[in-house]
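What follows draws every value from the coordinates through simple rules; no lab data is involved. Not measured: the values here are computed from a predicted model. Cβ atoms are built from the backbone, for glycine too; each structure is taken alone.
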Structure P
Amino acid sequence: MNRRHFIRNVAAGSAGIGLALTPFDLLASDDFVTISILHTNDLHCHIEPFGEGNERYVNKGGLARISELVKQQRAVNPNTLLFDAGDMFQGTPYFNYFKGELMLKVMSAAGYDLGTIGNHEFDNGLKGIADPLPNAKFPIISSNYDFSDTILAGKFDRYRIFTRNGIKIGVYAVGIELEGLVSKRNYGNTVFNDPVRVALEMESFLKNEKECDLVICLSHLGLKYKSNKVSDLVLAAETSATDLIIGGHTHTYLEEPMVEKNKAGEPVIVNQAWWGGLMVGKIDFVFDRNQKHKKQLFSKNLES
């Protein structure tokens, strides 16, 4: 088979912790391959569910519940990947006492396959990223931050490719501009490169040179702004080969993923999974082994 074309987004949504929604059983045959993408953002060191001090979210969210959901999903479909779109650090006493070390250990135990960095990863400076980084048993990537002149030089790949049941999934990551958001002493000589330019470069590289069947962007830009600041929706409109943008930073609650038109007039999914582990995004891509250019879309979001 040369290039597999997929039925995009069969069941695209955000799953509540402890709940599962998948078309896997509906399309479980040798003719189809379902790739399930689970994703989080802005976890902010919420390892345990919210406590009684937060009546609205009590017993919801947190990595412990995410871990159980991931186990359930992978039992149904082993072709399941778990990604995080940044701001893993800061937010609970676990970060105050253990910095980033404990969070990366728990995320590793929960089965994360890939992550990227947000602005709060810089809260303890570059050393605050470098020191706990070995505790991550999953890769963390960054495509538009240039760390060449810092202690983080060589620590982050620009992309990662996963192969599941013959399907190649290429992932790149873009982060928000740090100037004005993060203290200069905390990011030092880190160079911020324009995320739109980098996204165009990376999607072309992954789609054309690496021949990926699915191209995903992990973004910590924010969903949208009233100003002309670069956001996920801006990125969606400017790209041509990115199939899914997994967002973060703005802690956006979406009842269902947004389906936008890219520069080529094709659909691109934009999703964000709230914050604190209160929601887990879930997107299923179903690849048809035999038929080409066939697309179907079903979308539903479930809260925890």
Structure Q
Amino acid sequence: MQLRILGTAAGGGLPQWNCACPGCAGARRDPARRRLHDGLAFHGPDPASSWFLANATPDIAEQLESHPGLRPEAGQDRTPVVRVVLTDAELDHVLGLFRLREASRIEVWATEPVRRALLTRLHLADVLDPYTRLAWHDLPSTGQAPPADIAGLRVEAVPLSAKRPRYAADEPAHPAWSVALRVHDPSTGGTALYAPALATWSDAFDKETARADCLLLDGTFLDEDEPRRTGISERTASGMGHLPVEGPQGTARRLHRAAAEHRYYTHLNNTNPLTDPADPAHERLAGLGLRVAAERMLITL
């Protein structure tokens, strides 16, 4: 199994178009610091098998173009089918579905509340119907049904929270509004766990981190008070649905104890000091065996 890092930024990317914070200003000065919206592509064990996406961000076209292996093959006019597995219904993770309309077919795996929000609130099927065929598949939760078989990989959801996107705030509560993806390669035994939004570290999630070889976790905010200190919100990091990296409620200490060979943070907000490669926080994380995922990184399990 191969994991291609398509992007590592939280909503708005880096730089964010309407922001002049130190992170955004630094990314404008130095193009190497720019980050696309957080997303992944997975490729199965068979070299001839197709890939699939974890989320479809507003940057999806640029992300696919940045990796030669995700472009149409020589002699092939188009990529006929695109497969997407969604962790939630947040706009930053689903707007790319509209940009994929040139595909002959888009196959989407999602939990029930996410699918309902996209169909009834964003009217995804109504908009895409004149352009492409949209096929839906249930994304099973761990222990409740057999995993989905996608490109030779076993994929299932680990429910994380009932946090709804703002446009669906009045939708019914459901424990799988936001999930982590567990992706297992039966041919090698490798397992990846991807959680771009982590509101709580539950016992069930802790169990999954213990049996994963690669962890890509929510690094939206460095500390609990970052949103209030930078003026982007009156809420704390965890109040916005993202456990911070450092501090008493931080995930770094827990992630340090995990046995996974690959342990990375992704989904960095533009206010996060970790967007600056020279910030001392990188050295502190390195002391715990942790790093921030890099754009275009390739991980093999």
Structure R
Amino acid sequence: MVFYYLVFLAVVQGITEFLPISSSAHLILGRDLMTAIGLPPAQGTAADQLAFDIALHVGSLGAVLLYFRRDAIEMVMGLVDGLTGRGGPRFRLLLLVIVGTVPILVVGFLVKDIVAGFLRATEIIAWMTLVFGIALWVADRTKTTKHDPHAITMRDAFIVGLLQCLAIIPGVSRSGITMTAGRLLGLDRPLSARFALLLAMPTIAAAGLLATYDLYKQGNTRLTADAVLGGGLAFIAAWIAVALMMRWLRHANYTPFVVYRIALGLLLLALVYGTGWSPNDGM
């Protein structure tokens, strides 16, 4: 893979995976932009590119696991508590994440082929970016009533999980919709982001495992140098993005992300309806 293409994809994936701005939309639009300005597309076999995508997910997952390592350890210990019948707060945290994750695993498995088709259209990405940016702005004005993970109910987790299913549509943003749902349910800003990123752990892991299985079926499981470098860059970019976002939300709100989404959505709509630009329609 061309070096600048590798760096671009890895950094975009790492930065946007956990911010409420949709990583899938940015990767689709980014590839289209590079093609539009005459840069050559990614090279390599389909298996090489799939291995690269898996590495980006693994790198991003590693970053969020490192940042929330205490929560990750708590959930592992919660599994032990559950298996030994002790229960307790650690086991409850694990159950919250499981309840919030099951819907997207089921829906994602059932409709993944649909997502790979017409839902990648630029027009859809534009509208989803705009509409769910406004939804985040509205939700961020909800009165805060919950400041601790122990205040999250199983009902809350299930509602967040159901809404997370909308993230199969590029432009919605998995992190964005889960943060929006959390704020609507009264979670404060740091807690809404924290719970959203805890839900990202099993979701990204499941997506990576599914992609790995697809790679295995292709009969080519070699790990390329591109994949290793891409995963490392995605790890660094994701860790920085998560750290900065969590620090910001301790003292401020989601408004910068809302403004960015609205501006991007309007720009894309202007391009689509004004010039007819829609390079990925029909993909």
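Of the structures P, Q, R, report the one carrying the highest value of relative contact order in percent (Cα under 8 Å, 6 or more apart).
R
Given structures P, Q, R, which gives the highest value for Kirkwood radius over Cα pairs in Å, for residues 100-195 alone?
Q
Who wins on FRET efficiency 1/(1 + (r/R0)^6) of positions 68 and 172 (r between Cβ atoms, R0 = 35 Å, to 0.05) among P, Q, R, i.e. which is largest? The partial results should precede the final answer.
Details: P: 0.75; Q: 0.20; R: 0.95.
If we compare FRET efficiency 1/(1 + (r/R0)^6) of positions 68 and 172 (r between Cβ atoms, R0 = 35 Å, to 0.05) over P, Q, R, the biggest value is for R.
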